[in-house]
Structure I
Amino acid sequence: MTAVKNSVITIKNLYKSFGTNNVLKNFNFDLNEGESVAVLGKSGSGKSVLIKCIIGLIKFEKGEIFVLNKDISTLNIEELDKIRAQVGFLFQSNALYDSMTVKENLLFPLRRHKRHLSETEINLLVSEALDNVKLPETANMMPSELSGGMKKRIALARTLILKPKIILYDEPTTGLDPITSREISNLMVEIQDKYKTSSVLISHDINCVKIVADRIVMLIEGTNYAEGTYLSLKESKDQRVLSFFN
């Protein structure tokens, strides 16, 4: 099998279980270049498991996952790291290092993946990343000094600093108030437009999905139960689909 030409992620017949719990069952999915797709599902439906399978953090039993035309199940650790360097991952928990300043948090992925860069080039990337999330003044602050929304922005800045081709968002608005949630959602759209990245948004926040996603996939009982635009799914006659919009 070969991945679709303009597809940056292709998933075919994916199965993943934990004991007797069948989380993903014959799940199929495509993400095209420059597209933002939301995977919408209830808590515990397997959304985070899916995203971890995509970047090789969790092994799956059956199926195929191609990321940037590479079959991830066949890659060794070094090859997987090269793919991960092109795939930004915004963790639900933000995953900032509490003992590091904002700047040091941003430097961490650069020190690992961009060792050839000069200090001048590194500092420019840090400044650009902080400007992108509208927090240029926070470089020397500690995570404990930031609000929840600011932490989310800094986590996004760290994701962006390697200029990834794909960004995976894991519940990016969880724990945020409605106003901050909308600000983060709009920022995600700005980033998408500026860098022409492709993105997968894992969420159960329908307002975030409405703002960010070009297309929505409904993850129900482990399958790609339905997909379409926000408007087409909102007008569905299927009560299982409509339950997300009520």
Structure II
Amino acid sequence: MATGRTHRPATRSRGIPEATVARLPLYLRALTALSERSVPTVSSEELAAAAGVNSAKLRKDFSYLGSYGTRGVGYDVEYLVYQISRELGLTQDWPVVIVGIGNLGAALANYGGFASRGFRVAALIDADPAMAGKPVAGIPVQHTDDLEKIIQDNGVSIGVIATPAGAAQQVCDRLVGAGVTSILNFAPTVLSVPDGVDVRKVDLSIELQILAFHEQRKAGEEAMESLAEGLPATAKGSTDQGPDGDVPAVMPA
């Protein structure tokens, strides 16, 4: 669901393409589930199915990590978890700040997946003075007046923006000015950032619109199938098409 643009080169230090990097979290999620079930090894086909990719693409992706598996045995689950975690930078602690503690920001603060994946919510920040000092997920909310000091005191390089659209760019500018170089943007707007700053955008409304497109297309296909089933057998078997190119033409008697 997360989409966005990056201003860094399209490869990592060992020449890993960005498309491969984008799939590594999918592999890690599937591998973590296997690890929790104490599964020692997994075949490329099984892991690819669990991650939602094809096995040839998975094997190509893993070749960038220097991991080729063992014929007849597969991949060592724990070792792959370590390899991918290291490549993604998850073997160290990443302090994160969330700016905008409305319903969405509060939900993100309460999300337990951050800590288990190497991300520590270092601070919650909001512009509403009434929110200052109020605990959310056990963390007291701090006012935006102190944003720069909070960033510097906690060594934060990743910021999460969950503000209304109108405030997002100003917050982004302040985060970047304070030294943040990676931003996860939940605000429904496109942010402008300088070179060297990565932005990943999560827009739930866009994802829903894409799903609506697919639902509409499926409904249209079902309608065409129903129409075809109601046509005479001679019409169904005709190779001629109507003027719209979709419905077989019924030739007059």
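Which structure, out of I, II, was helix-only ellipticity at 222 nm (-39500 (n - 2.57) for each DSSP H run of 4 or more, over all residues; to 500) derived from, given a value of -13500?
Value -13500 for helix-only ellipticity at 222 nm (-39500 (n - 2.57) for each DSSP H run of 4 or more, over all residues; to 500) corresponds to II out of I, II.
When relative contact order in percent (Cα under 8 Å, 6 or more apart) is compared over structures I, II, which one is greatest?
Sorting by relative contact order in percent (Cα under 8 Å, 6 or more apart) in descending order puts I first.
Please state which of the structures I, II yields 24.7, 85 when Rg and Dmax of the Cα atoms in Å is computed from it.
II
In terms of Kirkwood radius over Cα pairs in Å, for residues 78-125 alone, which of structures I, II is highest?
I
I, II: which one has mean count of other Cβ atoms within 10 Å over residues 46-53, as calculated, at 17.4?
Traced to structure II.
Since every read-out is calculated from the coordinates, none of them should be taken as a lab result. Being a predicted model, the structure only gives us computed values, none of them experimental. Cβ atoms are built from the backbone, for glycine too; each structure is taken alone.
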